[in-house]
Structure 1
Amino acid sequence: MIAIVDSDGRRLKHKQVDCNLQGVADFLAPMKEQIQSIAVESTYNWYWLVDGLRALSYPVVLANPAKMDQYNGIKHADDKNDAYFLAELQRLNILPTGYIYDAQLRPVRDALRRRLLLVHQRTALMLSFKSLYTRTTGAEMPLQRLKQLSVEESGDLYDHPANQLIAQVQKQHIEGLTQSIEKLEKVVLKCARQLPCYKRLYTMPGIGMILGMTITMEVGEIRRFKSAGDFASYCRTVDSKRTSNGKSKGENNGKCGNKYLAWAFVEAANFARRFDERCRKWFDRKAAKTSTVIATKALACKLAKAAWHVMAQNVDYDEKRVFGA
């Protein structure tokens, strides 16, 4: 649904068109010279429309529906009114907007997200393989041994033909997923290495190749975050709560932010407390006062803020600035 208003807020025209760039372009073409801006609501499938309109030299912004509260006493609401509502907010210059990720880097970022999906599938198959072995033999299958088994050897673990088939099929899928994961990693790593913040992130404790790629590709442009606190909030490392006069008044949206960055910094915190002395001491003091879960999230928040400084200022990680001299 497309709706157009003029500078005075008068509704000029609207139309529902198919999800086809040519149809949208044909509707907008007669007014292309007069159009000052176009607001596109951020849905799961906005890529084609935003990229297509920007390629046609239209000024496009991405509307953030999570921050828009329409009048809840409205009697009638449909797609037409919603479209005009977006247009009115944009006319008044009060439309909450989102970040439009670079169109050339976005497919690489999405490839890294697909890699994580494949890793989850491979992990599920490995757990199923180990579970079958334990149920059948009563012994534990070490992960290293599972990785070293061939498809034929996995079938030799059992006497029953059905178990042999299950083991061989699962092992075959595990090897196929491993090959696909490695292919995606090579493509993403080739792109991530060209970005300046990737090498800087490598200097941080708990961050290796995979987490470095994840943070690099998910952040995009670090300058869109005004402060380290804003970035930590986007990474979901701060509490989503609402208080007044020291009393809890409910919770805000805990799902605001980037779930991939949230995962990355929690993983970094777990690695950092195991292998970095300063992080481990800070974590132990925090855990003694609270709990391991809260201490892990607090360390993740600390690493997220440090990562913002590393990327925004293009400097190496300095533990003295994080934990003191």
Structure 2
Amino acid sequence: MNPEASQEVLGHSEKFLELQEQLSRVAKVERPVLIIGERGTGKELAASRLHYLSNRWSEPFLTLNCAALSPTLIESELFGHEAGAFTGAVGRRVGRFEAAGGGTLFLDEIGILPLEVQEKILRVVEYGTFERVGGSQAVSVDVRIIGATNADLPALAEEGRFKRDLLDRLSFEVLNLPPLRLRKDDILLLADHFAARMAHELGREEVPEFSEKARASLEVYDWPGNVRELKNVVERAVYRADGPIIHEIQFNPFLSLFAEKVQRAVPPSGPVPLETGLEAAVQDLERRMVEAALEKAKFNQRKAAQLLQLTYHQFRGYYRKYVNPSL
């Protein structure tokens, strides 16, 4: 495993230790594995750990984010192509399956694969063979497949968007990565780790420490972006720290921009200008209330939802709309 990546596999919570035990147990079994988890939970790190704990540890570990390629390119990327298979294919190209021979191929966002590609993957799982794009000769490979997604694959299979046979073959074991909000005991451990690494990267001799207030805010926050979000928040705090103590944590660097925009559009007091329009005024009010609730709740989204007399899921809709549209 990449030494830097392995250092991020940290935790002492019950959920974390249970997952590590599951990873160690299934690593030695030569079967496909599905990893289910929210964004930022470390699905690729878990796949890497599976590979390096397996008997294939000395062979290649290759990854492919299926969401990063158009459907027309995924098949060629996975299986390679022969010369003349399509415009621009001037020579034979080896795909990820061949390149990962003897090792492990990690397919992230596997739920978006086109059905025709799923069919070819199923053939690899069942028979260990496939044909390159534009070719007719069978290619034999020995590759362990690890798939990952945050989608509901059984539901996709019911809708006909994911092959039931492939789902059955890939789900020899299904590992559910716990979100960071269920690993509360790991938050400060990870925060201190990321702070030390960032201080080292910046060439600082002393690692800034979190005040009690800052540590409490880290613990109560829901972390919708999970470990990846925690890493960004902590690194930003260390980078901005002017002294040995970090007193304030900024969870979303865009909130101040939203607040400034709202204040320009709708003054805190006085009538709303009619030229603003009803719809725009309502949105501005919603945005201001969401921001105010988050501030008062110290960015705990469940508490913010209670302050606004909303369910958590209702609040999440407003949060995605006004604070973090990428969710």
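Only the coordinates and a few stated rules stand behind these numbers; no lab work does. Bear in mind that the values here come from a model prediction, so they are computed numbers and not experimental data. Cβ atoms are built from the backbone, for glycine too; each structure is taken alone.
When relative contact order in percent (Cα under 8 Å, 6 or more apart) is calculated, the result is 18; to which of the structures 1, 2 does this value belong? Working shown, then result.
Working: 1: 13; 2: 18.
The read-out comes from structure 2.
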Legend entry - volume of the Cα convex hull per residue in Å³ from the coordinates reads 194; which among 1, 2: 2
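Computing distance in nm of label points 7 Å out along Cα→Cβ at positions 137 and 289 for each of 1, 2, which one ends up highest?
Values: 1: 4.9; 2: 6.8.
The maximum falls on structure 2.
Quick check on the output: 12.0 is mean count of other Cβ atoms within 10 Å over residues 9-16, derived from one of 1, 2. Which one produced it?
Values: 1: 12.0; 2: 16.0.
Computing mean count of other Cβ atoms within 10 Å over residues 9-16 on every structure in 1, 2 gives 12.0 only for 1.
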Inset, instruction - Consider the structures 1, 2: one of them gives 21.1 for mean count of other Cβ atoms within 10 Å over residues 41-48 as calculated from the coordinates. Say which. - result: 2
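Starting from the value 0.35: which structure in 1, 2 was FRET efficiency 1/(1 + (r/R0)^6) of positions 121 and 305 (r between Cβ atoms, R0 = 30 Å, to 0.05) calculated from? Please report the intermediate quantities before stating the final value.
Working: 1: 0.35; 2: 0.15.
Among 1, 2, the structure yielding 0.35 for FRET efficiency 1/(1 + (r/R0)^6) of positions 121 and 305 (r between Cβ atoms, R0 = 30 Å, to 0.05) is 1.
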Legend entry - For helix-only ellipticity at 222 nm (-39500 (n - 2.57) for each DSSP H run of 4 or more, over all residues; to 500) computed as -18000, the structure of 1, 2 it came from: 1
